[in-house]
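K.L.:
In what follows, structures are represented as structure tokens.
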Structure 1
């Protein structure tokens, strides 16, 4: 899963997001256009996604369960969405593509399918969606936060064994740093183990490539689609042999008096009940729009914008950027920081109330990682993350606001 992005001279035409011109109220009674720096939590919906849903709603009907014309059209659209997502992830032809609610749901589904007794290796620095699902039914080896990408590979290799599973993020939701997925996958496979990758933060920013990855998960709401859709993609054997994640219609092939024969295809076996058809169509439309815009070009444009953000933040007095592996570590458009003398929540609230700027504060559902980044103390941080609707003007407003606030606080 390569993270290399070539530098392009011309800015690509960026897919438009809904709500780009939304104005928000300030504490003084005025309004300003919203500057959204919380893409890592939830990205706004692409206009292409909205258009796709507007077109689908008049034709919306039961899926997999009707002979009527609209039912057949909806079923065909739903299954076509599965193929679009497969292409977006550069998955293998025989990989299963299962629609879920989000990345957390995907990882819990996979955890329910991993054979009992499997040794699962996971780093303590993982997002909770990637750390917690394994703890209740598997033998888990929890590795400390690695000192470098090379240390991550060496540490994982030391404990991986045949039949095991390495679970790792592709890009940190706290620092944006890219993990060495190709090297970790090679280490796992060399020892007869598999690798599952949380690509929630990678998918909106970089092209995907599953050629070396056994399982991959991401969420629609981070990929410019509305809430409630996610995907688990991967090898079918564990998914096919496990009990259904949910029990009900669609997951069952034959039901008798006291007997059930479950569907054999993982997509049927683990998608019981009426599926979130609109969610699947939304995530598919987002995948198609990003692919059509050119993923490498979009990533290169983001890198230039992100460099402008980091350069500006570096000029703010008392601001300390947080990092796993240092300032030169490759990353997607996410930066977390603390500012001397400012409580993170108060800072985030002030940015919103006085400047119309939205950032995230807290522990980012990665308590262990944030604790270590803060030197072992419990506390919160501020995160600014960018995406397709971010402009240089937004960045300049954020940097100016932080500079003003730190100057006022220093003078108080």
Structure 2
């Protein structure tokens, strides 16, 4: 994303104003130019100078204040916006925009902008569920305005229910997705698997692997930002679930296979980034295995080969696999690609200390069905995901 993308953030009066500071901070950390408009009510909660310090731009509050430049303020802000975010969005500002009322700087600028407008509502749960507010939201959605669903929980007033401002990181992801420069997966369904699977030995012990899921989650996020409908099938991981992505949590090889087969037929692209257990315990002990005087032997048997199964059932899907190898990396990856009827495979050397498991970076070679090898230098896993889709969409 280019550094000169601009987001205008409209801040309205509500206790959630303090969270808007985090949103502005996160946007700045992602090299976004942020311009803030505060309503008079918002300034009763937080002084404009605070937003000014974090956004590193002057904060607009009054349509009739002395201009800092020879321009009409609400028009210039409306034009400069690549995305217009209203956070927190009160029932008041939603109602104004829905009914064409432009009586202050924020509502006037929203009326004048051609940028995508995203509302992140925050209000009392009874207000949010009020039929009038819901009708206003429905009307604005039908006109192309976008809304994030509020979070649920205990509100500042003590009530429980929907109405909390979405988490700042979720708002960031929504905005960054809108700003993303490529939308070449619109209308496509992408399935991504990520993380490890486990095979249980007894109620306490299991066998797994070192996968963290970072690569799969990066691929799912990239696909989402490019406009795809994304299903992420995830093994146990500590990774934060990407906003706007459907995530199905699984634990075992069989659970992952069952989910993916239900979704496989209408998928356009399937990327198997999960490190699936190849073996499982032949016998599961319903009781904890007690430590004895002798060594413990656990017999392992072959488990499902999910990628092989998908390759056999493949029709028009693009099927992508991974080959995490410790020796003969390219040779082994090529063999896996052919044996499992893949279209692409990403080969990486797991012995490299700076790009191995749990690293934020990766270094891979993308091998195509036609035998082309595209070697990527060390880069973030998100950049690897971007390069992977570039290769797939160019059909190399």
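Here, each number is a calculation from the coordinates, and none is a lab measurement. As the structure is a computational prediction, the values presented were derived from the model and not from experiment. Cβ atoms are built from the backbone, for glycine too; each structure is taken alone.
K.L.:
Quick check: 14.5 is what I get for mean count of other Cβ atoms within 10 Å over residues 43-50, calculated from one of 1, 2. Which structure matches?
P.N.:
Only structure 2 yields this read-out.
K.L.:
The value 0.99 for Rg/Rh (Cα atoms, Kirkwood Rh) was derived from one model only; which of 1, 2 is it?
P.N.:
Computing Rg/Rh (Cα atoms, Kirkwood Rh) on every structure in 1, 2 gives 0.99 only for 1.
K.L.:
Right, something else. If P(r) over Cα pairs in 10 Å bins from 0, in percent, for residues 91-226 alone computes to 12, 47, 36, 5, 0, which of 1, 2 did it come from?
P.N.:
Value 12, 47, 36, 5, 0 for P(r) over Cα pairs in 10 Å bins from 0, in percent, for residues 91-226 alone corresponds to 1 out of 1, 2.
K.L.:
From 1, 2, which structure was helix-only ellipticity at 222 nm (-39500 (n - 2.57) for each DSSP H run of 4 or more, over all residues; to 500) = -11500 calculated on?
P.N.:
Label of the originating structure: 1.
K.L.:
Rank structures 1, 2 by relative contact order in percent (Cα under 8 Å, 6 or more apart) and report only the one at the top, that is, the highest.
P.N.:
1
K.L.:
Something else: Given a computed value of 3.7 for distance in nm of label points 7 Å out along Cα→Cβ at positions 51 and 379, which structure among 1, 2 does it belong to?
P.N.:
2
K.L.:
Next question, about the same structure. Identify which of structures 1, 2 gives the largest calculated value of distance in nm of label points 7 Å out along Cα→Cβ at positions 27 and 331.
P.N.:
The maximum falls on structure 2.
K.L.:
If Rg and Dmax of the Cα atoms in Å, for residues 291-370 alone comes out at 14.6, 45 when worked out from the coordinates, which of 1, 2 was used?
P.N.:
1
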